[in-house]
Structure I
Amino acid sequence: MENLNLVLHYIHNLLRWAVFFTGLWAIYRAYFGFSKRKAWSSKDEGAGFWFVMSCHTQLLIGLFIYIKDGYYSIFSNMSEGMKNGIVRFWGIEHITGMLLAITLVQFARIASKKAQTDTLKHKKALIWYSIGMFLIIISIPWPWREAGRALFPGF
């Protein structure tokens with residue numbers, strides 16, 4: 001079972017790059033479409049789809065890790081857990097930031113699909129994908145953070 005835990009952490013760490021790059025691609029497509037007043041295309045739809053899918057995949061793996069590693073236990077002794085930066089990051093900050101970010105990314109996809117004009121589709125996608133991506137970036141355990149992880153697993 002320990003090997004499964006290591007594999008899941010490895011995959012979760014590696015997939016952060018899929019989320020990061022699909023997010024940048026979706027934001028770029030939305031910005032380009034909005035600024036050039038382009039028609040909403042299947043490429044724009046695909047960029048949003050892959051961003052959402054990578055986020056949802058990360059969420060499922062992350063929730064399994066969160067439960068398996070017992071990060072939720074911070075709630076049993078909140079006053080002590082909040083004093084420890086690493087425990088607070090993994091138990092509260094990381095999961096809360098990522099859940100909110102994924103919710104906004106999903107909302108962006110839905111709102112852009114329902115928008116009446118192509119310009120409005122691009123605008124909604126640009127705004128909400130960007131806010132979601134910002135939350136993702138600040139919630140990632142970058143190596144320079146107290147609770148940081150390596151940029152590439154195994155290196």
Structure II
Amino acid sequence: MRTSVRLETALKKLYTAFHSNTLNPECCKQCAVGNILNNTDSWKYLSDSHGALELNYIGKVHQSLGRKFNGYSPIELLKIEHIFLNACGYQLPLHHKNKKPRNTTDKTVLFNGLCAVISFLCDLDGIANVMDYTKLFEIENDKPKYELA
């Protein structure tokens with residue numbers, strides 16, 4: 001399966017962050033988008049609230065100019081972060097009074113967030129979800145329908 005450069009790069013960064021324990025939903029530099037954007041927090045100026053889907057004035061300007069950040073538009077970045085936080089169990093937008101997971105850096109919490117993000121990233125690029133393993137268990141005439149490569 002062929003993937004785009006932006007998807008391949010994003011997947012590598014998210015994989016590395018997950019396994020090196022540098023994925024943190026509450027840190028703008030270590031969240032899903034922060035990692036995709038090389039651990040910078042400049043993306044947080046595209047919106048007024050962490051986890052919101054509305055671009056602010058700066059975000060709208062970048063969006064209207066067609067700017068891309070590591071291949072993703074401002075609205076795509078906000079959607080990625082929104083999906084990540086939501087799948088991790090946060091009430092959005094992120095606020096200290098809103099509901100959040102008990103252990104925000106628990107591997108299961110982060111994995112749930114990553115699965116949702118990866119599914120969205122694949123949808124953006126029009127490819128099948130790379131995390132979908134269900135085909136491995138399909139059978140035909142009591143034999144696996146697909147072989148492992």
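Every number in this text was worked out from the coordinates using simple rules, so none of it is lab data. Remember, it's a predicted structure, so these values are computed and weren't measured experimentally. Cβ atoms are built from the backbone, for glycine too; each structure is taken alone.
Among the shown structures I, II, from which was the value 1.9 of distance in nm of label points 7 Å out along Cα→Cβ at positions 52 and 84 calculated?
Details: I: 3.8; II: 1.9.
Among I, II, the structure yielding 1.9 for distance in nm of label points 7 Å out along Cα→Cβ at positions 52 and 84 is II.
A value of 2.1 was derived for distance in nm of label points 7 Å out along Cα→Cβ at positions 20 and 124; which structure in I, II was it taken from?
Going through each structure in turn, the value belongs to II.
If relative contact order in percent (Cα under 8 Å, 6 or more apart) computes to 18, which of I, II did it come from?
Considering all the candidates, the number was obtained from II.
For structures I, II, which has the highest computed value of distance in nm of label points 7 Å out along Cα→Cβ at positions 28 and 60? Intermediate values should be presented prior to the final figure.
Working: I: 2.7; II: 2.0.
That would be structure I.
When helix-only ellipticity at 222 nm (-39500 (n - 2.57) for each DSSP H run of 4 or more, over all residues; to 500) is calculated, the result is -13000; to which of the structures I, II does this value belong?
II
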